[in-house]
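Each reported figure results from applying straightforward, stated rules to the coordinates on display, with no laboratory input. Nothing here was measured: the structure is a model prediction, and the numbers come from that model. Cβ atoms are built from the backbone, for glycine too; each structure is taken alone.
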Structure 1
Amino acid sequence: MVTASIVAYHTPIDELSHLLDCVVQSCIDTLYLIDNSSNDSLRGLVGKYSKAIYIYSDNLGYGHGHNIGIQKSIEQGAEYHVVINPDVYWDGEVIVELASFMNKHLECGLVMPKVLYPDGEIQYLCKLLPTPMDLFGRRFLPFRSIQEKRDAKYELHFTGYDKIMEVPSLSGCFMFMRVDVLKQTGGFDERYFMYAEDMDLCRRIGAVSKTMYYPRVSIYHAYTKGSYKSKKLLKYHVCSIVKYFNKWGWFFDKKRKEINQECLNRLRSC
């Protein structure tokens with residue numbers, strides 16, 4: 001059984017409808033739509049989709065919303081759970097292919113497909129575990145040429161994004177996860193209201209299983225980089241990054257260094 005969750009916050013109807021159409025045509029058995037909006041105007045839309053269960057929730061953050069869906073998935077006895085952003089859509093048998101991959105690789109707890117912009121350009125969402133310079137430098141340092149070089153390493157551009165590979169940090173826009181691993185590690189850390197919760201969950205899943213990138217299927221993600229356009233979202237982003245490094249370590253994080261070096265050695269030898 002495959003379940004999924006979406007957390008909406010005043011999501012445009014056409015955007016959400018596009019995603020719901022993809023879900024209905026897939027092998028996802030149940031979709032939990034957790035609505036963090038200030039009203040329940042999306043309830044009527046979701047009611048048109050037989051696989052969708054609408055849950056209106058107080059807005060306690062992105063991770064809190066998805067944890068409602070994850071807990072429902074556990075109670076339902078699902079084998080896999082997919083965390084999906086509202087601005088994602090796909091064609092073809094993406095869910096079937098990812099489930100098949102997980103069935104064959106029991107050591108894998110999380111897999112992410114290739115992620116594309118709507119125009120087909122690749123999104124570099126396979127990453128090393130971040131250092132403070134990786135996250136703060138790309139936003140606030142003026143030396144763009146230096147930071148672009150750092151980003152290329154941090155985002156593993158040298159791999160070409162064309163092969164299956166184990167990667168320590170994957171994007172929260174589409175997380176296909178084994179429910180037994182979620183039982184073991186827990187869901188999202190709700191101390192993050194928005195941003196960084198996916199990095200945190202990837203690291204916890206990676207401690208007990210493999211986190212994999214699978215480029216043989218792809219999804220589309222209309223990534224808008226909201227924190228680059230909104231001071232409010234930027235504040236959420238910075239606060240979450242601070243919480244992340246307070247939890248895992250700022251400049252002295254021996255485990256991060258070991259994991260990243262192992263990843264680079266493995267990928268460069270392929």
Structure 2
Amino acid sequence: MELQVYISKKGTKVVAATELHQALQLSDQHYAVNVKRWLRDIYNFKDDIRRPEKLRDFAPRKVAGNPILKDYYLSLELAKLITLASKSKVKLKYAKWLSHLEEEVDRPDELDKEEVLQVLELAKAMSMVSCQEAAEKKHLKVYESRNGGGAGQWWQYRAQVMGYSAPKLRRELKRRGKSSQGKTQRQMLMQLDPQELIRTAVIDLYMAQGKSERYARTMGDLAKQFAQELNVEVYDDRGGTASLFAPQANAKLVNRLKAMEPEPLAMGA
């Protein structure tokens with residue numbers, strides 16, 4: 001049986017639990033028990049040894065014409081780990097196939113000279129809070145369009161993409177003896193790691209343009225590294241006051257970012 005790959009609302013490649021169960025040639029009568037165990041078991045994920053997390057590693061899937069059947073979309077990584085842990089006689093075949101797909105997703109696109117120069121300019125432009133906000137709004141708009149106009153899981157999704165969350169930032173501020181009361185994520189990051197805001201904004205921008213999470217994070221990490229080496233300081237330009245420490249960002253790029261135009265990365269346009 002050929003296992004079908006679906007594209008989730010977030011643009012992530014996934015497989016269906018029912019179809020994986022069939023592909024592994026496991027008995028249909030054991031599906032309900034097996035899928036419950038799959039989602040409660042502990043696996044060696046790339047980031048940690050842990051249980052699968054809802055909306056991160058799996059999500060409910062509605063089956064047309066069968067409202068009783070519990071099906072799920074599984075990430076490629078979780079599907080591979082489930083396959084390896086199964087007693088299926090064909091698990092090697094599907095584990096290798098899923099691993100190959102996973103490598104394709106995880107492999108960042110090769111960066112050329114133009115892309116490196118683009119992210120260098122973005123590292124400067126994203127020092128401005130107005131550009132950061134514009135990138136975030138554009139990312140949110142794309143997210144909503146993929147989720148039927150809703151943004152109910154936006155912050156959970158964004159925390160997964162960025163690698164931090166408001167509770168995590170609050171704990172870190174508390175550890176450093178600082179108050180987080182009444183502060184937004186942006187304000188907390190300004191106290192903890194201002195240049196992380198540049199990384200975040202670049203990730204927002206590339207995700208809004210339809211790039212993969214892996215590619216967006218690669219570009220965000222590179223932008224943050226440039227910002228650190230160039231000592232780029234984040235400043236709030238929304239009041240119209242220029243900073244003496246503001247980097248010489250590409251003016252056309254900045255204007256296109258603030259306007260949220262669809263192709264803001266062309267340096268010479």
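Miscellaneous remarks
- A value of 1.7 for distance in nm of label points 7 Å out along Cα→Cβ at positions 134 and 166, calculated from one of 1, 2, originates in structure 1.
- Entry that produces 18 once relative contact order in percent (Cα under 8 Å, 6 or more apart) is calculated, selected from 1, 2: 2
- At a computed 1.10 (Cα Rg over 2.2 N^0.38 Å, for residues 54-205 alone), which of 1, 2: 1
- With helix-only ellipticity at 222 nm (-39500 (n - 2.57) for each DSSP H run of 4 or more, over all residues; to 500) derived as -16000, matching label from 1, 2: 2
- Identity of the structure behind 59 (criterion: percent of Cα pairs over 23 Å apart, calculated), options 1, 2: 2
- At a computed 4.2 (distance in nm of label points 7 Å out along Cα→Cβ at positions 38 and 126), which of 1, 2: 1
- For 0.20 (FRET efficiency 1/(1 + (r/R0)^6) of positions 14 and 182 (r between Cβ atoms, R0 = 30 Å, to 0.05), calculated) the corresponding structure among 1, 2: 2
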